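Coordinate-derived values only; no laboratory data. Remember, predicted model here, so these are calculated numbers, not experimental data.
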Structure I
Amino acid sequence: MNILKGKNIQLRAIEPNDLDLIYKWENNSTIWHLSNTLTPFSKDIIKQFIDNSHLDIFQAKQVRLMIEKVESDITTIGTIDLFDFDPIHKRAGIGILIAESKDRCKGYASEALEILIDYCFKILQLHQLFCNITTDNVDSINLFQKKGFKLIGTKKDWLLFSNGTKDEAMFQLIKHS
């Protein structure tokens with residue numbers, strides 16, 4: 001059984017042919033606020049990232065997996081990331097993107113998150129996961145809360161945008177034995 005495959009989606013490693021897709025998503029300025037991105041990425045920088053994606057999570061302290069729909073044809077619809085991986089304290093942050101609005105609110109993000117949580121607790125033997133979400137991103141907050149993440153605090157006026165500041169909520173999921 002493939003632990004990175006669910007009923008409707010699967011997670012897979014980045015491939016060199018993902019360059020154009022990642023370039024498109026990383027340079028979509030309408031979603032930069034979700035990842036605190038301020039500047040575009042060059043294809044060369046993304047290529048270097050892909051070239052280094054073979055590094056073990058213990059070396060790179062991060063991993064990006066591609067989210068694919070596994071219907072009649074396989075379609076890549078987003079990414080899910082582990083970042084700030086800390087093997088000593090057994091924790092990591094999670095970020096997720098379903099790139100196109102037509103693929104959102106269909107359960108794909110929920111299934112991807114469930115698969116990744118399982119992978120983190122069973123394979124990586126992590127104790128806890130966390131995520132940071134702007135308080136106005138209700139869909140993302142609901143997604144993580146439905147998977148058991150608990151609100152542990154809110155950072156007031158944490159992020160500055162052209163139209164003002166936003167609060168950022170921090171959520172945590174702790175594995176209980």
Structure II
Amino acid sequence: MAIQGLVIINTGHGKGKTTAAFGQALRAAGQGLKVCIIQFIKGQATTGEALAFTSAFPGQVELHLAGTGFTWQQDMETVKAAALAGWQLAREKILSDAYDLIVLDELTYLIGFGLVPEEEVITLFRARPQRLHLVITGRDASQGLIEYADLVTEMRAIKHPFQKGVKARKGIEF
């Protein structure tokens with residue numbers, strides 16, 4: 001009997017959505033599973049997690065930066081083009097049947113910004129190989145995505161150093 005892959009969503013306005021998804025990817029890689037991570041919003045800066053995955057799991061974990069960075073600081077046409085290219089890459093990776101786990105980091109923004117219709121996302125998820133696990137992150141996950149998922153966790157912001165003007169720190173936020 002084939003294992004049914006899960007759809008896991010980490011959403012909410014609190015910190016930790018990507019961190020939790022990368023923890024799931026680390027767990028999967030540690031068990032010998034083939035992992036692909038596509039980051040839709042994150043820019044081209046080298047993060048600690050990217051360095052760790054590529055050095056610790058060469059050939060086992062793929063990491064693709066499909067974003068252009070903070071969307072509110074850029075021309076929306078540039079953001080849209082990068083997001084749609086990332087979505088095309090995600091479609092190819094999901095349908096390839098080459099992975100056990102795929103992380104779609106910040107995918108919820110593609111739906112929220114109206115770049116990719118929710119139904120198109122869910123249709124692709126339904127067409128995925130049965131064994132493939134998906135982890136989706138981002139604020140404000142759509143209701144249809146939440147209903148489709150097997151596991152949804154909401155991160156809630158209670159307190160954050162940014163509120164006191166503390167900037168992101170190497171090894172903590174990136």
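Remarks
- The maximum of relative contact order in percent (Cα under 8 Å, 6 or more apart) over structures I, II, that is, the highest value, falls on II.
- Label whose coordinates, when mean projected area of the Cα convex hull in nm², for residues 86-133 alone is calculated, return 3.1 (choices I, II): II
- Given -11000 for helix-only ellipticity at 222 nm (-39500 (n - 2.57) for each DSSP H run of 4 or more, over all residues; to 500), calculated: source structure among I, II: II
- For P(r) over Cα pairs in 10 Å bins from 0, in percent computed as 9, 39, 39, 12, 1, 0, the structure of I, II it came from: II
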